[in-house]
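Several structures are given next for inspection.
Each value in this text was obtained by applying a stated rule to the coordinates, not by laboratory testing. What you are looking at is a predicted structure, and each value in this text was computed from that prediction instead of being measured. Cβ atoms are built from the backbone, for glycine too; each structure is taken alone.
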Structure 1
Amino acid sequence: MSAGVDLSAVLRPVREGNAFEETVERLLTVIKLGVVGPGERFPPERELAAQLGISRLTLREAIRELIQAGYVESRRGRLGGTFITYSRPEPSVTELRELARQNAEQLTDALTFRFAVETGAADTLAQQIAAGGRDVLLSRLADVNGASPLDYRMLDTRFHLAIAELTGSSLLTAACADARMRLNDFLNAIPVLKLNISHAAVQHAAIADAILAGDPERARAAVAEHLAGTGSLLRGFLG
């Protein structure tokens with residue numbers, strides 16, 4: 001299972017009336033964001049159903065659909081479970097550039113939404129970071145700053161979502177996941193540049209340092225600077 005963020009925060013309970021559809025949506029969000037990556041497995045069925053607030057029958061029906069669609073596979077045995085088989089396809093930059101042109105207002109809105117929730121999460125965490133949280137944050141920082149270009153997007157997502165999850169607010173974590181998901185296809189369409197990875201590593205370290213120092217203002221400013229760079233890359237490549 002992924003050691004990224006606590007899935008219970010991302011997989012918040014679904015509404016009873018649309019339990020099947022929302023379960024599929026929640027699981028696909030976790031898969032497409034890379035919170036649980038290719039070759040990793042979901043939590044045990046009983047735990048996953050409890051996190052989503054659904055019956056195991058509904059969960060099995062949702063997983064069955066994801067199996068048929070090629071996103072996961074079920075393995076039996078002591079080391080079995082539901083494993084992720086999905087690998088994101090190479091995006092069409094041309095198509096996404098046209099989509100960005102047609103939906104320029106929505107793209108700007110999504111960037112603003114992400115800015116608001118992620119700066120807020122860093123500010124909040126800086127005011128309350130605990131010893132266990134320090135270890136998790138430093139581990140996620142080491143993962144993303146040591147990532148290869150192939151794994152970078154996934155580990156970057158885990159780092160940013162960990163900040164929200166460590167605040168203890170499931171609503172804030174869900175909002176950060178939603179903000180990331182709204183930009184996911186666009187982020188995956190732009191190349192992972194080595195210079196940008198190096199630059200982002202410095203910014204990630206600045207974010208973590210500010211949070212661990214208990215400095216909310218500096219944490220908010222560090223996240224703002226980092227997200228401004230991401231926005232610039234998106235506008236540059238998709239503009």
Structure 2
Amino acid sequence: MNDRGSATPQAESASASVELGPVLLQTRGVHKRYSGVGDPLHILRGIDLEVRSGEIVAILGASGSGKSTLLHILGTLDRPTEGSVLFEGAELHKLGEKELARVRNRNLGFVFQFHHLLPEFTALENVCMPGRIARMDPAQAEVRGRELLEEVGLAARADHKPSELSGGEQQRVALARSLFCRPKVVLADEPSGNLDPPSARRLHQLMYTVARAHRQAWVVVTHNEELARLADTRCRIEDGVLKIDPPQ
């Protein structure tokens with residue numbers, strides 16, 4: 001299905017000069033193993049990664065290479081077998097579950113390959129869901145939600161339910177939802193993997209325009225080389241090891 005709506009602005013070139021801030025998110029010697037029948041499956045092998053404020057990082061790799069596993073560990077949705085994950089210098093997995101949830105809800109935004117919109121709610125209601133969970137004043141939440149829909153080019157679609165939106169529009173609603181709480185880091189897992197090429201291209205442009213506008217750190221897992229070329233830093237996972245591409 002083609003993406004309807006106005007064209008998004010062109011993304012800023014990765015070659016443009018970007019002033020990066022301090023390290024926000026960091027891994028030190030992260031390993032991930034899964035036990036099962038036979039030998040343990042060693043997915044990640046000593047991953048060291050730093051993500052700075054304002055930086056866009058793309059992580060590439062073949063299917064099953066551990067890209068999504070690393071993203072889930074960065075987002076505290078999974079735990080490393082060994083090693084540590086730090087946010088603003090604090091080791092995340094030493095926190096209790098309530099503290100961890102607070103960090104995740106206030107500082108991390110998530111965009112997945114499948115939008116995970118609630119079908120019975122409108123686009124606006126879906127975008128405002130984090131505010132409802134945080135018990136935000138409904139009127140203030142609505143103002144914030146409409147601002148975000150305007151930013152992603154969907155102000156006129158606020159009252160439409162997901163089934164009335166194209167695939168690209170649904171993913172743009174999911175992007176707006178991820179920004180609701182003004183996260184410092186956005187983690188995106190194959191965000192355009194379920195879209196046709198024109199819709200994917202528009203989403204890529206929008207994502208990077210938003211990232212630059214908000215000065216957020218973004219970590220994007222993808223197999224799409226075109227998407228990765230827009231990033232400041234490109235990494236690849238090969239045989240469980242993270243390799244950083246030389247600057248282009």
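For which of the structures 1, 2 does the calculation of distance in nm of label points 7 Å out along Cα→Cβ at positions 110 and 182 return 2.3?
It traces back to 2.
Given 1.2 as the derived value for distance in nm of label points 7 Å out along Cα→Cβ at positions 38 and 70, which of the supplied structures 1, 2 does it correspond to?
1
Among the shown structures 1, 2, from which was the value 4.1 of distance in nm of label points 7 Å out along Cα→Cβ at positions 22 and 94 calculated?
Comparing all candidates, it corresponds to 1.
Quick one: distance in nm of label points 7 Å out along Cα→Cβ at positions 126 and 150 came out at 3.7 when computed from one of 1, 2, so which one is it?
For distance in nm of label points 7 Å out along Cα→Cβ at positions 126 and 150, the value 3.7 is produced by structure 1.
Using mean count of other Cβ atoms within 10 Å over residues 142-149, single out the structure from 1, 2 with the greatest value.
2
Which structure, out of 1, 2, was relative contact order in percent (Cα under 8 Å, 6 or more apart) derived from, given a value of 25?
Considering all the candidates, the number was obtained from 1.
One of 1, 2 was used to compute FRET efficiency 1/(1 + (r/R0)^6) of positions 30 and 198 (r between Cβ atoms, R0 = 30 Å, to 0.05), and the answer was 0.25. Which one was it?
2
Of the structures labelled 1, 2, one was used to calculate helix-only ellipticity at 222 nm (-39500 (n - 2.57) for each DSSP H run of 4 or more, over all residues; to 500), giving -22500. Name it.
1
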